[in-house]
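Participant: I've put the structures underneath this note.
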Structure I
Amino acid sequence: MKNVLVLYNSKTGFSKQYAQWIAEDLDCDLLNFSDFNKASLENYKLIVYGAGLFGGQIRGIGKVKRLMKDFPKKTWLVFASGATPDKEAYQELIFKSNFRDGEPRPSRFFYLLAGINYEKMSLFDRLLMKIVALVDARKRAKPNSSKQTSIDLTNKTKIDEIVLYVRLKAR
């Protein structure tokens, strides 16, 4: 599908993995968000953007919303990846906190369970995660004995709905 572009913004590799799987299944172009040129969007009908969550915010979403505003005739699909198990209410919360009323919105939004990779996080991010865990433990009045452990929960079958949607829209 030469009229489809998959863009990703990945800090720990999970969003990149999902983006690669999507691009492979669709036989379309794949670019790291930091490497792409805004003018190249003219060549595509549908753009898929995927990135990880940090503090409930999709990485790079401000820039993507500006692009959506600059290219309103393009079909945009956004996926976010994170370590919180997918529940309908959580996906809706992520969507609403990243796409407020009056702002550009994608035609579809997906949340994909990914995991957490402490080895690829910066020291600041690891410390922030530790602080959040300590605060949570205090709220629950339980000692925090958890160790920061990486886990990969990516699953290629999670992209099936995205791929189907893109195939229908990009005809």
Structure II
Amino acid sequence: MTSAGVPMQIDGACHCGLISFTAEVDASRVMICHCTDCQVLSGAPFRAVVAAPIDTFVLRGTPRSYVKVAESGNRRAQVFCPECGTPLFATAPENATSVVIRLGCVEQRAQLVPSAQIWQHSALPWLSELHRIEGSPEQQAFMAARPATMTPAQPLEPGTRLA
């Protein structure tokens, strides 16, 4: 773990490995964002991120981007792998000075402990109760909880509507 203001070198990649990067971050500036954009774009109840100055960020590969106007009014390029869809980072679409890296794709993510939460008015109300939910090191807890009447999933045919 680094102390406040001490740079930490990180590296990351998308799920399929087509896009990778290195950057230097301040590990004391990791945050959790609860905004609805982060919920939708990550497919999760929140997103953990850390900013890196653009001059320390080295990108390998050619990602795709989608420009979104955030609830704050800022235009942000949401950058992702064109092959596997992994969200990688966000940045200003023009004249960027930093990138906001998604921790899920960072190799050192376990060392990057959040120090702040933002957009908490959008936080899902059940997050504070996660510690009460049973779990297991892998998927056993979910499999054991599955009712015996459930059948294995069948492939969906094109045009199938889900009830």
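No value in this document is a laboratory result; all are computed from the given coordinates. These figures come from a predicted structure and were not determined experimentally. Cβ atoms are built from the backbone, for glycine too; each structure is taken alone.
Participant: One of I, II was used to calculate P(r) over Cα pairs in 10 Å bins from 0, in percent, giving 10, 37, 34, 14, 5, 1; which? Before the final figure, lay out the partial values.
Facilitator: On the way: I: 10, 37, 34, 14, 5, 1; II: 9, 31, 33, 20, 7, 1.
Derived from the structure labelled I.
Participant: Okay, moving on. Could you tell me which structure in I, II was used to calculate helix-only ellipticity at 222 nm (-39500 (n - 2.57) for each DSSP H run of 4 or more, over all residues; to 500) as -2000?
Facilitator: On the way: I: -11000; II: -2000.
So the calculation was done on II.
Participant: Hey, distance in nm of label points 7 Å out along Cα→Cβ at positions 12 and 92 derived from one of I, II reads 2.0; which structure?
Facilitator: This value belongs to structure II.
Participant: I've got another one for you. Check the numbers for mean count of other Cβ atoms within 10 Å over residues 28-35 across I, II and tell me which is largest.
Facilitator: II
Participant: To which of I, II does the computed value 1.7 (distance in nm of label points 7 Å out along Cα→Cβ at positions 52 and 100) belong?
Facilitator: II
Participant: Hey, another quick one. For distance in nm of label points 7 Å out along Cα→Cβ at positions 60 and 124, which structure out of I, II has the highest calculated value? Spell out each step's value before the answer.
Facilitator: Details: I: 1.9; II: 3.5.
Between I, II, the highest calculated value is found for II.
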